[in-house]
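Here, each number is a calculation from the coordinates, and none is a lab measurement. All values derive from a computational prediction rather than experimental measurement. Cβ atoms are built from the backbone, for glycine too; each structure is taken alone.
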Structure 1
Amino acid sequence: MLNLSPQQFASWEQPIDMLYACHSKVKSFCRQLQILPDYIEQNGCNQAVQNDVKQILNYFNQSAPLHHDDEEKDFFPALIKQLPETQQAVDTLEEQHHDLHHNWDLLSLQLNELLLGQRKNVDRELIARFVAGYDQHIAIEEPLFELGRMHLAQDELDAMGKIMAERRKT
């Protein structure tokens, strides 16, 4: 399973670009998850599958929770302060974070069992639910990123980027 999609490059100096870059990674890993069951049926759990599954596990176990923290602790509060009318969308997104984490807990269990040779494939319906959850989530969230780009001051974005970068050092 090769990932031939172009990678976005962003830095913490542009935190909204980093939020988009995280979404790009999520979309890429979700595409990999969607093809995983068919690929395994045809090729078995070979080294390519194991490598991809390890990358997916690493991303959703480490990077995705940090991304959600970036949003909930930094981006959303700043956006709501400038645009209080975004509160309802933010509330929806934060609820979705809980659902996304729950579905990930179930899916990661199966992915780990796959790596350990304790199962032969991953539940397609669980993958579909996980991917659909992110599709719905991103559709609500990215317009808020654009609002942030338009309404948040550059000094606020600079401070936010530093906090987000620091979060990854601990």
Structure 2
Amino acid sequence: MSSIILLLGANLGNKLDTLSNAVNFIQDEIGDVKSISHIYETAAWGKEDQPSYYNQTLCVESDISPEDLILITQKIENKLGRVRKEKWGARIIDIDILFYNDIIIDQPNLKVPHPFIQERRFTLEPLTEIIPEFIHPVLNLSISQLLLQCNDSLPVKKLQKVMS
């Protein structure tokens, strides 16, 4: 079994319901959700003229390959109503693969670890809840250390945990 860390993000529609539905689909179609962070409300990053996001991280155990995993996460996004219009644009749901064990993948459609983890407070805050001591396989720093070094000043506010 592999340990997979996912980031969920939503900033359109009923964000709480969308995140809860995403967790349920992940449990059904990917594997056992072992841990789940609180939900964090965060300002939009990259393209800031849009509604705030709700973000959450999950640790999932699965035997699905990374190549199949990206296809399944995109299928789940589509089921939940995701329409891809522009990079970093507003969306019903986004499911990012942050880590797949400690392996490094650099393919055109799949980069693991996710290349922007260390730059995004909205990713590091919930990650610190579920894997604070995990060592980033490229940067060789723990998630807690990356959060301490993060220069992202956008506000990140802990909301609640969604029970699925």
Structure 3
Amino acid sequence: MYIEIMTQSNNTGLGELLRHLTDLLDRGSLDAYNNEGLDFRPRYTPIMRVLNEEPMSVSDLCAQLHITQGAVSQAVKLMEQDGLVARVPTTDSRSRSVVLTNKGKNLRSKLIEQWRRRTDAIWELEQEIQAPLRTILEDAIEALEDRGFADRLSQKYRGDE
């Protein structure tokens, strides 16, 4: 029955829906930043939120943000080009950490109010759709961390129920 539903009506996958939702949120945020005169890319938000006073390695950023190293490294490189972060040597001297520049710190202080507005707008969205979207996503993440999607697929391939 599920296969009939997927082929007859909506065959859009969960990943596609999540990417489209993220794109809509990011485009709306970008427009709002531009309207406020802020030159800021939404993809920088997670890194800007966790970087405060202490330098962090890319590995630490990845671990704290649950974002791939490639995505974090790419964002950090762009942020570096925009003058928001700098790479500084660590005590090890073989590795580098990421730190906000003065420009990044100034922008971050302006963004805190922007992020509060986004949280309020997401709450309004959740009221409109009558679904706790953030809670649903957090629950889905927790369930997949407990039992990965590959394991769930493997079970379906074996015919286990």
Worksheet item: Thinking of 1, 2, 3, which structure, once distance in nm of label points 7 Å out along Cα→Cβ at positions 118 and 142 is computed, gives back 3.6?
Response: 1
Worksheet item: Which one of 1, 2, 3 has P(r) over Cα pairs in 10 Å bins from 0, in percent, as calculated from the coordinates, equal to 8, 28, 31, 21, 9, 3?
Response: 3
Worksheet, complete the sentence: One of 1, 2, 3 was used to calculate relative contact order in percent (Cα under 8 Å, 6 or more apart), yielding 37; that structure is 1
Practice prompt. Figure out for me which of the structures 1, 2, 3 the number -8500 belongs to, where helix-only ellipticity at 222 nm (-39500 (n - 2.57) for each DSSP H run of 4 or more, over all residues; to 500) was derived from the coordinates.
Written response: 2
